[in-house]
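J.: Presented below are the structures under discussion, each in the form of structure tokens.
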Structure I
Amino acid sequence: MNNNENHVFIMAGGVGSRFWPKSRNNFPKQFIDILGLGKSLLQLTYERFLKLTPVDKIYVVTNIQYKGLVMEQLPDLPQENILTEPSRNNTAPCIAYATFKLATKSPNANMVVAPSDHFILYEDIFIDKIKQGLKAASEYPFLVTLGITPTRPDTGYGYIRFNRETENGVNKVLQFTEKPVLEKAQEFLSTGEYVWNGGIFIWNVQTALKAFSAHAPEIFELFSQGSNVYNTPGEAEFINSKYPSSPNISIDYAIMEKAENVYTIPADFGWSDLGTWASLYEVAEKKKDQNVHNDNPLHLEKTEGTIIQLPEGKLAVIKGLKDYIIVDDNDVLLIYPKSDEQNIKKVTEELKSRKQEHFL
């Protein structure tokens, strides 16, 4: 396997609505130093993949409004490696665009597709698992996904049931289940036959094209129309005119749940998708009474298990809260139970319906 044939596409177009109000439409969570490490999640993801492949083989797929942010945060990334979407149509069109563009440039290349906003504690293990997937995908017509070893019966993730017998370094996927109820999640965990779907995909570009053709023909047909303009000055005009009409569907529903050649690599590398405030709480350093906060002046009484994010230098006096989210960000103050955090997205949708988008 030639390392130069491996290309990485980082998806960075989402708005992170479950991380509201810290994540806003004009500055979503992938561009925020949410972990307090001095680098954004996008920067951490980019640096992680530099351990796998050179900078000219790394691409960022993002909404057109964030192109400037990507250029600012990743100044070494070639500008032509920033793919801009004119609309948010979920992950299947995003990945199709990346696939067709790469196929025109390097028709036998291997692809890694990964989100920009995940936390990886053990990066060397992660890169080793990616290399394992690339080896399998380069030798066989496999659609490979990294399966995250579950640590709890979480109902916020999709689950993948897999054959425990390894086949050419990977395991055959038997079934996808999207966000099960708690009882099902507990059952899945007890069998040892399930992993979380982390949304990290590995395949050869030709395998991906065949999958789109077979399982998402509408998407395949649309992006095929641009075969003579990818990697030319005409690409932007084609994408801006055609992309918005692509189906709004995830890659999981469009291809992964339909295809027969899907394989997974069960892995444990200290993963969190950082999709919610509670997931950030899980990986963050715990202070007195299991609270998570920065170095603001705080006066806490009978407050525990709470994550607190305040503007620098702001004093907060808090009493009697357990397992809460407290975020003070510019024009929004959020005080919300961690157990109800999945409803934060509904709050943002309600604000939008009330024409209060300026708070988003």
Structure II
Amino acid sequence: MTDTQQMDGEGALETAVLPLDAWHRAKGARMVEFAGYWMPIQYEGIMAEHLWTRENAGLFDVSHMGQLALSGEGVADALETLVPGDISALKPGRMRYSLLLAEDGGILDDLMITNEGDQLGIVVNGAVKWDDIAHLREHLPDAITLNHHDEYGLLALQGPKAVAALSRLVPEAAGLVFMQHCRANWQGHAIALSRSGYTGEDGFEISLPFEALTAFADALCAMEEVKPIGLGARDSLRLEAGLPLYGHDLDPAIDPVEGDLGFAISKRRREEGGFPGAARILGHLADGSARKRVGLLVDGKMPVREGAKLFDGDSEVGVVTSGGFAPSVGAPIAMGYVPTGLSEPGTALAAEVRGKPVAVTVAAMPFVPHNYVRKTGA
């Protein structure tokens, strides 16, 4: 339990407070409960904040995420027994998206793994970070040390002007490309940054000690191209980018192939197996899975939300897992699960909204192009 959490009178864990809670409220944020924390959902308005991020640079507080570090001899090989990525081949300063898998191949969480040279850094989702920590401690050898850096916050600066803004404070930012990481120093504070994020835009995630967060956020927001952005726009941005949200689009009942995340299963691991649920997952890679996560374009202006049933004619065939209005698309969009035979773009289906059918069409994702800055020739 961190110093931002406490028990209520009946012994239940109260909603936690972010280290920048007072900063958000002073900026006029409307706060909501999310993943066990009070989080800013919006400042000026979701649509305005969404479009600002696509055109300028938006600052997100993602300090609810879990920042972990694994170290010890054979740490990459040990972690490979729990995830399907080729962690041993990950070079220092490089990152990889991966999945923490249950014994049957279901997804316990999606996460980012970084080779930081002397350790593996892992960022996990806030809603399940305590479960992830327990799972890792239970299944990793005793020789592997797990540290939870709960004294550090995490900021994400996203958008086409993010590199210009961040480079004024941390010059090392300009030298990174997508999925690269480095350590730096800002006003005497040890920080870490990566060129990554979850909006589909170019951007960075910056890990800083609590005592540096307010000054760093103030320094960024003093720049004309940077504004604070809330959870609402973060959700619409990642939905347009076709990026799944754990606990909504992914859960332990879904394996990586069903979740359309086959890219996270590295070539060597496909050949060798050795990860949880390998028989199920490799079978689905070879023969196809019964269902698949897809994008959906919605006819008309009525949003189709999570939980809406999907129909092919009179037959219920699937469910929407995320949905809402997409400001950059100018229309409602969604994602959900349908039988693989109905997963081709252009397939016409219907969603049930308030007891009435709304026409939807299976669409390729992302809905808007990704704008990541990659190494030339990569």
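J.: Which structure, out of I, II, was helix-only ellipticity at 222 nm (-39500 (n - 2.57) for each DSSP H run of 4 or more, over all residues; to 500) calculated from, if the result is -6000? Please report the intermediate quantities before stating the final value.
T.: Numbers: I: -8500; II: -6000.
The value was obtained from structure II.
J.: Going by distance in nm of label points 7 Å out along Cα→Cβ at positions 33 and 241, which of structures I, II comes out largest?
T.: Largest calculated value belongs to I.
J.: Any idea which of I, II comes out highest on FRET efficiency 1/(1 + (r/R0)^6) of positions 81 and 153 (r between Cβ atoms, R0 = 41 Å, to 0.05)?
T.: On the way: I: 0.55; II: 0.85.
The structure with the largest value is II.
J.: Comparing I, II, where is FRET efficiency 1/(1 + (r/R0)^6) of positions 225 and 305 (r between Cβ atoms, R0 = 35 Å, to 0.05) highest?
T.: Looking at the calculated values, the largest one is II.
J.: Where does the value 2.7 come from, among I, II, when distance in nm of label points 7 Å out along Cα→Cβ at positions 129 and 337 is the thing being computed?
T.: II
Only the coordinates and a few stated rules stand behind these numbers; no lab work does. Being a predicted model, the structure only gives us computed values, none of them experimental. Cβ atoms are built from the backbone, for glycine too; each structure is taken alone.
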